[in-house]
Each structure stands twice: as structure tokens, then as C-alpha cells.
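Novice: Multiple structures are listed underneath, in C-alpha cells.
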Structure 1
Amino acid sequence: MSLETIRKNRTAQAALGLLTGIAFGFLLQKGGVTNYDVIIGQLLLTDFTVVKVMLAAVLVGMIGVYAMKSAGIARLHCRSGSIGSTVVGGLIFGAGFALLGYCPGTAAGAVGTGALDALFGVIGIAIGAGIFARLYPILASTILNRGAFPADTVPELLGVRPVVVVAGVAVMIIGVFWVMQVYGL
């Protein structure tokens with residue numbers, strides 16, 4: 001099935017999204033980041049598993065996205081943002097993380113491993129999303145669009161080719177991995 005076929009077929013998109021989500025949850029579980037104790041260890045700076053998994057995901061995703069873009073099989077669709085939406089989103093995310101001990105992705109993965117605390121969290125996420133959707137018209141007209149900033153990518157902001165940013169960030173991530181290895185983190 002070609003990418004154009006997938007772009008036009010909502011059923012194929014849903015199936016691909018489901019399979020990708022299952023693979024993502026499996027990899028989160030195998031990486032250990034669906035374990036509540038690992039997440040709390042990260043917050044207490046005693047277990048850096050979450051940082052390692054996230055940095056590895058950023059590295060693979062960044063290289064993959066720009067490779068697909070360069071090959072012409074993917075297009076970037078960047079949306080403009082705002083300080084208001086970033087602050088509101090950060091507060092909601094932070095409050096949920098503080099109350100639950102999971103982020104949304106790790107909560108869904110933990111549900112897949114049978115963690116009941118995460119199940120209650122996922123139910124709360126769904127309720128919160130519904131409340132946010134209901135309040136969205138009011139929030140959009142009052143706070144979410146305050147302090148707008150452009151939808152530029154990092155290479156566009158810096159005025160350089162994407163490969164320069166990808167290579168630079170890759171070197172930095174590999175450097176962080178090396179430091180963590182040297183210091184036993």
C-alpha cells in the first residue's frame with residue numbers, strides 16, 4: 001500500500017495508527033518506562049531510564065522524519081503556537097503527571113501491563129480531554145492564542161539546512177549518552 005493510498009484511506013490510517021500505538025506501548029514497556037517506580041526514580045534523579053529512552057526516541061525520530069522528508073515521502077505540517085497554549089498545556093500536563101505519576105503515553109502503556117492505577121489515570125485523561133474540548137471555545141478566545149509565535153522549524157529559525165541541525169543534535173544526544181555511561185547514570 002502506497003503512502004498516497006494511506007493518506008486517502010481513513011480505515012488504513014486508523015489501522016496503521018492502532019498498530020503503531022501497540023508497537024509504541026510495547027517498546028515503552030520493554031524500555032521500562034511504564035513502571036511507576038522507574039518514573040518516580042527519574043523525577044527523583046535516581047534512575048535515568050526515562051531520559052535514555054526519550055533521547056533514543058528523539059534521535060531515531062528526528063533522523064527518520066528528516067530522511068523521509070528528504071526522500072519526498074513525508075511533508076512537515078508545522079502549526080503556529082502561542083505562549084498561552086503552551087502554558088495551559090504545560091500546567092494540565094504537569095498537574096496530571098504530579099497526581100498520577102505517569103505521562104499520557106506511559107499511562108496507556110502501563111494499562112497494557114495491567115496497572116490499575118494507570119487505568120484510573122487514563123479514565124481521568126479522557127474526562128479531562130472532554131472538559132477541555134467543552135471549554136475550548138472560551139479558552140481559545142481568552143488565553144490560548146495569547147503571545148503567538150510562528151510555525152518555524154529549528155533549521156528555519158537558525159537559517160541552516162536541516163542536516164546541520166540533525167547532525168548537531170545527534171552529536172549532542174550521543175554525548176549525553178556517553179556522559180551518562182561514564183558516570184554510571
Structure 2
Amino acid sequence: MRKLVLYVLIGLALLAVPAHAQFASTGTTTLSVSVGAEAAIQIDTATTTLSTSGTTFNNPYTGLTNFTYKVRTTKTGGTGSVTLQVTADFAGSGPKVASPPSPGDALTYACTVSTYGCSSAQTASTTAATNVATFGANVRSTKSGDSGSVSWSLTNDPVYETGNYTATVTFTIAAV
């Protein structure tokens with residue numbers, strides 16, 4: 001019986017040592033983070049007014065839309081882009097993006113971005129997104145974002161009925 005008590009006491013003592021050893025005056029942990037590709041855009045010009053100079057139909061309607069973007073692409077093989085699409089066309093008897101009233105009428109744009117590559121001049125579309133800017137691998141914008149703009153040009157066609165017309169353009173940014 002004494003041996004049994006002795007074995008039990010020794011067993012309890014051995015079990016108590018590891019439990020007690022887990023506590024100390026300091027402790028550590030390892031932090032792990034997986035940073036992935038991300039992208040965000042802010043349109044700084046909520047309403048872009050297209051206007052023309054002159055009264056002889058020689059000058060197109062022009063305007064400028066400013067935006068700020070943040071992007072981080074994958075280090076190897078990463079890509080990204082800013083695109084736009086006319087998601088609500090001009091209504092009424094004025095200009096049209098989807099079906100212009102006269103041959104040659106178009107809403108076109110060019111891009112400026114602070115650091116990375118812009119696409120060449122593009123014709124806006126209601127059926128597909130068109131490129132504004134593209135990004136390659138390991139692109140990282142500043143914390144406050146980088147600036148960009150779209151310079152618009154709309155044909156000044158005398159067939160447009162007088163009045164105010166609006167269209168909605170949706171910008172999209174993506175990164176992988």
C-alpha cells in the first residue's frame with residue numbers, strides 16, 4: 001500500500017511540473033499576415049460637364065473626370081486595370097453612345113495617370129468595358145492613392161436636339 005501511495009504521489013508530482021511550467025512573466029506569439037493584391041478607386045468629379053467653345057460645330061464637347069486609385073498587384077505575374085463603361089446612355093434626341101444619330105459621332109476619351117501606363121485613346125461603349133489604364137507586376141500606389149483623369153470628347157453634331165442630357169459612366173478597378 002505504501003508503494004502505491006508513493007507511485008501516486010510521484011505521478012502527481014510529474015503531472016504538476018509541466019502544467020506549472022506554462023506560466024512565466026513574459027510570453028511570445030508569432031504573427032503571420034498574407035498580403036494580397038487589392039485595388040480601389042474614388043471618382044473625384046461626381047458630375048463632369050461637357051462643353052464646347054464656339055458656335056459653329058467645329059469644336060467637340062469636352063470635359064475632364066478626375067479619379068484617385070489605390071492598387072497593389074502580385075509581385076510576380078501580377079496585373080491590374082482601370083476600365084470604364086457607359087452604363088446608362090444619353091436619353092432623348094441628343095447624343096447617343098450605343099447608336100449615334102450620325103455616322104462618325106462618338107464619345108471618346110484619353111487617360112492620364114500619375115505613375116503607370118494609360119491606354120491609347122478609346123471610344124466609350126455601352127456594351128463592354130474599355131481600358132483606361134493597365135498595371136504590371138508588383139505595382140504599389142502611394143498610401144493616399146495616385147491620381148488619374150479621363151479627358152472626354154463628344155462630337156458636336158447639329159442633329160442633336162437642344163436640351164440637357166446625361167449619361168452614367170461606371171469605372172472599375174481590379175488587381176491580381
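Derivation of every value follows stated rules applied to the coordinates shown; laboratory data play no part. Everything quoted here is computed from the prediction, not taken from an experiment. Cβ atoms are built from the backbone, for glycine too; each structure is taken alone.
Novice: Which structure, out of 1, 2, was helix-only ellipticity at 222 nm (-39500 (n - 2.57) for each DSSP H run of 4 or more, over all residues; to 500) derived from, given a value of -4000?
Specialist: Traced to structure 2.
Novice: Who wins on distance in nm of label points 7 Å out along Cα→Cβ at positions 119 and 135 among 1, 2, i.e. which is largest?
Specialist: 1
Novice: Which of the displayed structures (1, 2) returns the greatest value of relative contact order in percent (Cα under 8 Å, 6 or more apart) on calculation?
Specialist: Looking at the calculated values, the largest one is 2.
Novice: Between 1, 2, which one scores greatest on mean count of other Cβ atoms within 10 Å over residues 23-30?
Specialist: 1
Novice: If Cα extents along the principal axes in Å comes out at 115, 31, 27 when worked out from the coordinates, which of 1, 2 was used?
Specialist: Here the read-out was taken from 2.
Novice: In terms of distance in nm of label points 7 Å out along Cα→Cβ at positions 95 and 151, which of structures 1, 2 is highest?
Specialist: 1
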